[in-house]
Each structure stands twice: as C-alpha cells, then as structure tokens.
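The next part holds the structures, each set out as structure tokens.
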Structure P
Amino acid sequence: MSPRRHIALVAHDNKKVELLQWAAFNRGTLARHQLYATGTTGTMLAYELGLPVTRFLSGPVGGDQQIGAKIAEGVIDVLVFFWDPLEPQPHDPDVRALLRLAAVWNIGVACNVTSADLMISSPLLSGFYQRVRPDFGDREWQPAEAG
C-alpha cells in the first residue's frame, strides 16, 4: 500500500491558472494524497478537481503562516508553491518565512511546473521514503548576552 502524503498547494494570483492546469493533469496522483491549500487556491482546486482540500486562510491574511505551522508540526510532507518571482508581493515576508520553514524542516518543495512534475512523478512520492526530520531538541532558549 502506498503511503498517503500530505501535500500543500499554494499559488500567487498570476500563477493560479498554471497550478490548476498542473493539478488537473496530475489529478489521479493527487487523489491518492491529502491536499491542503490557501484561500482562493484551495477553493479553485476543490471545485476544479472535485477532490477534498483542507483550506486555510488566504496567504496575505495568514494562510502562508498556517501552512508553515503545519510544516513545523510535521504534518505537511510536500509544498508545491507556484510563486511569482516577477511580481512584488505585499506579504513577501510571509512567503519567505514559508519557504524558510520548508527548508528548515526538510520537506520537498516545488516552485514551478518543472520541479513539480519531477517531484510528483518520482517513485519516492508513492513508495517508501522517510525524510530526515531535523531534531532541534538541543537548541534551548538562551538569554541574550548583555552588551
């Protein structure tokens, strides 16, 4: 039996159609996994694919941070985030924080169609693959030194 991965799907406004087309093409594979998405992207995906999607707030009002929290909790395995590198985003700090958490917690990240195609077609997605989850247990809070 194939493992059920938890996949977050996020797209900036100029990339939503591209993500919807990619998701429709890969609907069969996505149907075997638990899907999460931010705001409008989640609504569009649920409607277009006819699949259940756990929806969070819109990215600019906290959805990016909600997905980031799920990454830190160990829930999300893969992040497919079609972000727009040519358009300034008013919530850019949230976007950077989300990508940072994905790197910190060592989850797979796809930022465009090519990387998403390679990730979703990998036999590791549906086969046995246990990502290495960092252990930050030795990083206890220390008071700042008086300067």
Structure Q
Amino acid sequence: MPRSTLVGGFSSPRVDLIVDMGNPFLNATLDGFLKIGTVAAGKVVAEEVYGVVKRGSISSNNFEKSLKKMCKEGAYWGTVAGVYVGFEYGVERVRGTRDWKNAMIGGALTGAVVSAACNRNRDKIVMDAIAGGAIATASEFLNYLT
C-alpha cells in the first residue's frame, strides 16, 4: 500500500505582549487574559462579518450590538483563560515541577470555579471540573507533539 509523509512541520505564529505587573503570577494571568480574550473577540468579528455579508448591509444598531458582543465574549473567555493560567501557575509553584499534571489540576479547578460561579448544581460543577481537566490535559499533550 502506498504511503506518503509530510516533510517539514507546522508552526503557529508567536505573539508576545510584555506587560510587567511586577509579579510572575499576575504577568501570566494577564497574558492569558489578553491572548484568549483577543481570540474570542476575533471570533465574534468573523461571525459578524459573515452576517453582514449574508444580509448585504450593516446598520449602526447592528454595529453597536456587534461591538458589545465582541467585548462580552472577549472578557468572558479572557477571564476563563486568566483563571486557568493563574491556577496552573499556582499548582506549578506548589508542586515544584512543570508537567501535564499542572494543566490537569488547573483545568479541573478552573472548570469547577467557572461552573460554580454560574450555577449551584453540584453534579454540573463536578462534570465541568472533569471537562476542564480533560481539555487542559489534552491541550498539554498536543503541545508536546509540536
């Protein structure tokens, strides 16, 4: 059976914004907030541009709604990312080692905290903690592949 391989590799662009808050924990948390918040805002922009193209027009009312949605999504996902990065950093400092377990624990804590802030159902909080830990661990393993 014929086989083909890919020669070379994929790499993502690296964007760093240096904001010194005077504390490594705060620096990491703010960095996560800004990066993921920007991605979420960009997602909303792409969705809204698609909507404008589909409708064929834009109004000032639609533009204002789009801007509010962009800020809301950016703030929400940026906050979740900041909480996750903060937890992961804290777990790394407490454990004294840098490995995938920090991501798992940080993701689980983030899932639980974000879920607890939104609802009071214990089963939902536990399920969100499990999902957060699983997603963070999978992301960490994917980072090791690249």
Mean count of other Cβ atoms within 10 Å over residues 106-113: greatest across P, Q for structure Q
The value 0.92 for Rg/Rh (Cα atoms, Kirkwood Rh), for residues 18-57 alone, derived from one of P, Q, belongs to structure P
One of P, Q was used to calculate helix-only ellipticity at 222 nm (-39500 (n - 2.57) for each DSSP H run of 4 or more, over all residues; to 500), yielding -11500; that structure is P
One of P, Q was used to calculate relative contact order in percent (Cα under 8 Å, 6 or more apart), yielding 26; that structure is P
Note: Cα extents along the principal axes in Å at 55, 55, 39, derived from one of structures P, Q, originates from structure Q
With percent of Cα pairs over 15 Å apart, for residues 26-113 alone computed for every candidate in P, Q, 59 is reproduced by structure P
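Every number here is computed from the coordinates shown, using simple stated rules; none is lab data. As the structure is a prediction and not an experimental result, all values here were calculated from the model. Cβ atoms are built from the backbone, for glycine too; each structure is taken alone.
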